[in-house]
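Quick note: the coordinates plus some simple rules give every number you see, no bench work behind them. As the structure is a prediction and not an experimental result, all values here were calculated from the model. Cβ atoms are built from the backbone, for glycine too; each structure is taken alone.
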Structure I
Amino acid sequence: MLELNKWFFVLLLNFLVLLYVLNIILFKPLVKLFTDRENSIKGALDAAREMNQRKEDAMAAMSRELKEAVNKSNEIFESSRKEGLQRQKEILEGAGKQAHDLIGKAKAELKTDAANARQKLRADVEKFSDDIVKKLVGA
């Protein structure tokens, strides 16, 4: 069986002293190293999560800004297109009115010229008829 003599207590004391020394020299620094490493890893993971969240927020903001820019450019395009069509319509109406006015002026001028030509022809016809009558009567 187990004998409790002085060597047992010496060995027990030796074991306890060794356990105390190893605890101070080896176990505590290792535990501290492991906890520091775990804290460092947790900090890095938290930082990565935070960066990922900021990236997601930035991507969402950029997407929103891009949609706003596309919508704004579409609005500008549509307003420019409508303005261009309105301007084209105004120009065509102006050109049509101008052409109508020119045609009206040309018709009026043509009527005036035709009336003048008729009047001149009547005068010429009267002169020729007077000349013919004079030649026939006087001949």
Structure II
Amino acid sequence: MARPAAVAYVDTSWLVAIALGERGAGPLAKRLQRYDRLLASNLTEAELRSALAHEQAAAAAEPLLSWIGWVLPDRPLSGELRRVAAAGGLRGAAMWHVAHALYLAPEGKGLDFLTLDYRQQEVAAALGFPRVAAAPSSRRA
């Protein structure tokens, strides 16, 4: 019997840490290799390119973006956004990413949510996504 595909939603914070070679970037990159599919909102591209341009490391975006399958909902995510708000709320972009993950996995099952944002990780866990240990560089936002 084949194992189920390993799928993860990747928040921009995880990709920025890898691209900029932050502490723990190696293990973060290796963790991505464990997954059969990596998914993200297309907001990730804008956030990643913006962060890397600010650090004058724009070329680092291309390899990372090539790993991502884009989540492009065909409807408003109002219900998912309300659930994120009820679970503790987040800032706009962080909320947007969790809502996209809920669109894919309404109960959080079968999808890991990868982030270095402690608060976002807590809200995702409250919504049913498994807790995924990150490298020691996890940030509080």
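A value of 1.5 was derived for distance in nm of label points 7 Å out along Cα→Cβ at positions 24 and 64; which structure in I, II was it taken from?
Values: I: 6.1; II: 1.5.
Value 1.5 for distance in nm of label points 7 Å out along Cα→Cβ at positions 24 and 64 corresponds to II out of I, II.
Comparing distance in nm of label points 7 Å out along Cα→Cβ at positions 16 and 88 across I, II, which is largest?
Biggest value here belongs to I.
By the measure Cα Rg over 2.2 N^0.38 Å, tell me the structure among I, II with the highest figure.
The structure with the largest value is I.
Assign the value -13000, calculated as helix-only ellipticity at 222 nm (-39500 (n - 2.57) for each DSSP H run of 4 or more, over all residues; to 500), to the correct structure from I, II. The partial results should precede the final answer.
On the way: I: -35000; II: -13000.
Computing helix-only ellipticity at 222 nm (-39500 (n - 2.57) for each DSSP H run of 4 or more, over all residues; to 500) on every structure in I, II gives -13000 only for II.
Figure out for me which of the structures I, II the number -0.48, -0.51, -0.91 belongs to, where log10 I(q)/I(0) by the Debye sum over Cα atoms at q = 0.14, 0.15, 0.32 Å⁻¹, for residues 72-111 alone was derived from the coordinates.
On the way: I: -0.48, -0.51, -0.91; II: -0.26, -0.29, -1.18.
Structure of origin is I.
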